[in-house]
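Next up: some structures, all given as structure tokens.
Since every read-out is calculated from the coordinates, none of them should be taken as a lab result. Because the structure is a prediction, the values reported are computed rather than measured. Cβ atoms are built from the backbone, for glycine too; each structure is taken alone.
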Structure I
Amino acid sequence: MKDKMKCEFPAKSINEGFARVVTAAFAARLDPTVEELAEIKTAVSEAVTNVIIHGYMGGEGTVYIECEANGDTLTVKISDKGEGIEDIALARTPLYTTNPDGERSGMGFTVMEAFMDSVEVKSLPNVGTTVTMRKTIRRGREDDSLE
């Protein structure tokens, strides 16, 4: 059974925690483990931080979140109407950052990829970016590694 949720909020650092909580509350319906929930929250945090820091360059803007639960799969889309990304492959390179003078590590996409099953990035310069992340919730399944 499919279930969906959408929300939007100002692109301010204080709202990053809100994004984590609202996404976690939605994901909870899939009965994830504590570890899976922590991974989802961390990936969402990285995506929202990217919107605030890079998409809107710390200025005014809106973060858009869409979540879908379909069977045991959670899909989270985080998007903006900001700066966009000229070279997505370069932006996904570990340690690459457009803000080398700031406290950015350039690991946002790497963290998202480590905690989610898939991460897709679509972007157009001066139009915006959408990051689509998917995670299959494995709670209740037998651990294949024990076979």
Structure II
Amino acid sequence: MQRRTFLAALMGTAAVGASPALGYEITKSDAEWKKQLSPAAYTVLRHEGTEPPFTSPLNSEHRKGIFACAGCALELYSSDTKFESGTGWPSFWKPLDKAVEEKTDTSLGMRRTAVNCRRCGGHLGHVFDDGPKPTGLRYCMNGVAMTFRAKA
């Protein structure tokens, strides 16, 4: 499995059970991530899991502020771009500049676009083309993959 994970990382794809690390500004061993993160955040960020819909407190977060990566604290989304998608996950129509990277995901037998943190490679969610104007995009994020800091 290590060889497959290494090759997948080089090719920019994820192997089953892979923990993104190569080529990122912040890299840690799987054991270090597991120690740092909650079990749910670890599953989502490091193993591309998905939290159950309608379970994240960030779904109902409506204060002004910044949503950041739960793994490395990189600022990802402004509350100014958050909207109610009705899908059960926090949704945004645009990430902050240079905050995320997008990769093709075919893990469920369909073609989707996965969204990862640019700095640590943590899996955040997926982006779809059914969002509101001005971008028409819906960045559907796992709440456990993020933290929120209210503006003072």
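Tell me which structure, out of I, II, gives -8500 once helix-only ellipticity at 222 nm (-39500 (n - 2.57) for each DSSP H run of 4 or more, over all residues; to 500) is calculated. Could you put the intermediate results ahead of the total?
On the way: I: -8500; II: -5000.
Going through each structure in turn, the value belongs to I.
So Rg/Rh (Cα atoms, Kirkwood Rh), computed for just one structure, reads 0.98; which one of I, II is that? Corresponding structure: I.
Can you spot which of I, II the value 3.4 was calculated from, given it is distance in nm of label points 7 Å out along Cα→Cβ at positions 79 and 95? It was calculated from structure I.
Here Cα extents along the principal axes in Å, for residues 71-110 alone was calculated and came to 43, 22, 19; which of the structures I, II was it taken from? It was calculated from structure I.
Computing distance in nm of label points 7 Å out along Cα→Cβ at positions 119 and 135 across structures I, II gives 1.8 for structure II.
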